[in-house]
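Coordinate-derived values only; no laboratory data. This structure is a prediction, so every number in the text was calculated from the model and none was measured. Cβ atoms are built from the backbone, for glycine too; each structure is taken alone.
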Structure P
Amino acid sequence: MIELLIFDLGNVVYKFSYDNAIAYWSMKYGENIRNNRAQLLADKYFELFEINAIDVNDYKDHIGSLLNIDLSLDDFIFGWNSIFMNEIEGIRNLLVNLRNKYKIVALSNTNDIHWEFITNKYAQLFMLFDDIYLSNKLKMRKPNKSIFEYVLAQNKIDASKALFFDDILENIKCASEIGMKVVLVTDMKSIIDGLHRNNVEVII
């Protein structure tokens, strides 16, 4: 029986797109930087920034170097935070419904800049979670098994009684390998179907 629901945040609870950051920096510094988008998404510095192993100025300089622009700190932060969009339609009502019977936590890879911004942007949404576990605070990130094991230990629960929702297959596979039930999120329907498939009581 499922006792703990663990939700990723980005593109599970709210929408986000790195295209927004690229669009802003392109507007400010030139259209040619669009060609470098892929470098931002598979980069060791990106991972280091999400576990607080490098600071904002180091990461800003790295992004500027990748894009071949003299990126100011203000433009970096504004563009970096522009990725965040609206909450997923229906997710708020679903969380309200679920929290009456289940413990609900969030587990997200993030960084200090993003966390400071989204703490305000999604403040009411975040209040629906019992706890929020963050890579930049814990200094470990998905898909490292240690972060999943930490969340389970903090909640004193066996992996088989936890259901994890994420939009990234690599994270899903890692959670499954330690015995957690998992749902690969593609849209709101996939979340609902995953709940039903794991016998989680929910009224839609």
Structure Q
Amino acid sequence: MQDPVARLNKQANLATLQQAAAEGHLKLKYLDESGFDCWSAVSYSWFRLGQQKRQEQTPRRGRRVNVIGILEPGQQMEYGLVVGSITSARYIKLMDWQATQAARWLQRTGMITVIAQDNAPIHTSRAVRDRIAIWQSQGLYLFHFPKYCSEMNEIECEWRRVKSDEIRGQMFEDECDLATAVIEAMRRRGERAGYRAKRFGFKSKRIIE
């Protein structure tokens, strides 16, 4: 079988990488960002006959809680969350941590790690491009989906399920309550889907239990 690194260098498609991962030649993960608001969207649901469902909004809408996650299907979801924007600097912190893990995995198994992601500006900035060679030296490689192909990213389904099954119909007083709820929702979703949810701290640069 052709070396996985050579496949990447020849612009492998996702099916090729998925096959290589299934055959145990590399570790494949999926990265994406998502956002959560204190005011959840109104949704359809069952309610008592003759009564109307109500959702009381809080006095202030609050700021958005954004999450960046890396899914290894059937194994784990590693994620970090912030109040405000996921910047390129925060993305790099997360990827530096991933590269450290990839280096350990490469040393133990001889397998590289590939993270599949879209072409968002924070994934392709000058600062990110400057670190690619360093990450590759540690066994971490990036694969970019074609434009407008978000359905190829398996983590997208997880974001939808967290929002529709775990957060739906809730209103939160402030960003702190929302962040706490998102952390708990990620844990519950992981239990339902059969993977471990691990939270990355951007300040500590480590997993927060």
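Of structures P, Q, which gives 4.0 when distance in nm of label points 7 Å out along Cα→Cβ at positions 25 and 97 is computed from the coordinates? Matching structure: P. When Rg and Dmax of the Cα atoms in Å, for residues 65-112 alone is computed for each of P, Q, the one that comes out at 17.3, 51 is P. Structures P, Q were shown, and helix-only ellipticity at 222 nm (-39500 (n - 2.57) for each DSSP H run of 4 or more, over all residues; to 500) at -10500 was computed from Q. Source structure of the calculated read-out (distance in nm of label points 7 Å out along Cα→Cβ at positions 81 and 137, 1.9) within P, Q: P. Comparing distance in nm of label points 7 Å out along Cα→Cβ at positions 17 and 169 across structures P, Q, the highest value is found for Q. Out of P, Q, choose the structure whose coordinates give volume of the Cα convex hull per residue in Å³ equal to 111 when calculated. Here the read-out was taken from P. When Rg and Dmax of the Cα atoms in Å, for residues 73-144 alone is computed across structures P, Q, the figure 12.5, 38 traces back to Q. Here distance in nm of label points 7 Å out along Cα→Cβ at positions 33 and 49 is compared for structures P, Q. The highest value is that of Q.
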